1. Of the structures labelled 1, 2, which one yields 1.06 when Cα Rg over 2.2 N^0.38 Å is computed from its coordinates?
2. For helix-only ellipticity at 222 nm (-39500 (n - 2.57) for each DSSP H run of 4 or more, over all residues; to 500), the calculated result is 0, so let me know which of 1, 2 that is.
3. For which of the structures 1, 2 does the calculation of distance in nm of label points 7 Å out along Cα→Cβ at positions 33 and 49 return 1.0?
4. For structures 1, 2, which has the highest computed value of distance in nm of label points 7 Å out along Cα→Cβ at positions 17 and 81?
Structure 1
Amino acid sequence: MAKLGASHGWAGNHCESLTAASTLGQGDSGKVFFLDLAGAFTTTLPACSGNAGWTVTVVVKTAPSGANYVVSSASSSDYILGSVDTGADSTADTSDGTDTQINFVDGQAVAGDWFKLVCDGSAWYIIGGLGKVAAGITIS
């Protein structure tokens, strides 16, 4: 992970560029992660248990090519709830209540697409996000 900026808190770095598969930890709460490898990869969130208040913002820096960027829960019972809007036609992809990953879709997602999550200790909640095209961000 390349460190892109500094601020008081978060051990001195609040923006990071991700270029390979990674697992986020407690010390990553509040950070903004930029996905920056055209080949795409998976980023795993920390377990919900013990992480109430944990937040993260994920932004596409380099559009995925050849595969999706995937942000995945650590457990099949750590559900991701909510929806992400698209600017193209004001549609949204909405969780069905059993989803555990958010995908920036190959050939659809573009630089600048983003979402933000917060954890309540038992599930992840999408509290913001925007994709340029309807198929650019999916929840599954």
Structure 2
Amino acid sequence: MLPFGIKQSETLTGAFRFVEEPDKERSASFDAQFAVVDWAAMAKAGTTKLTGKFTCEGFVNDAPFEGTLDIDPLRRRKLIYDFTFKDAAGAEIHFEGEKRIDFLNIPKTMTTLYCRLSRKEKVIATGVMHFDIRDLPAFLASIRPVRL
């Protein structure tokens, strides 16, 4: 295996609608860093470690999170973001999001993340987040080697 890994940063913004207030949209964003430090796991399952901070208007502000990013655009045609964080009351919240890859519409499908938030396996909010294509140069420039 390679004697180094890589890390990269990504920012997405969007909005969520909570089950208890379906007519109100709440702005949201997350800044994430993902790292490939286990090349064997990456080659086998496409899984990388994901960390960062999540904000959702009136819910959490810069809540630290940890989880995984599954990168499998060829076999499953999806990128799956899966992480947990604590809400303002200290309850664990599960974030699940996926980019659904359509090779005939790469600009839209690689920049659109369909997501939901759950508490104790009950969905509390759904949303859509976007990667701003104007951030692509910064995204590419964020690739850094990691010493293993």
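1. On the way: 1: 0.97; 2: 1.06.
This figure was derived from 2.
2. On the way: 1: 0; 2: -2500.
Working through the options, I get structure 1.
3. Working: 1: 2.1; 2: 1.0.
Label of the originating structure: 2.
4. Numbers: 1: 3.7; 2: 2.0.
Largest value of distance in nm of label points 7 Å out along Cα→Cβ at positions 17 and 81: 1.
Every number here is computed from the coordinates shown, using simple stated rules; none is lab data. In this text, all values refer to a predicted model and were calculated from it rather than measured experimentally. Cβ atoms are built from the backbone, for glycine too; each structure is taken alone.
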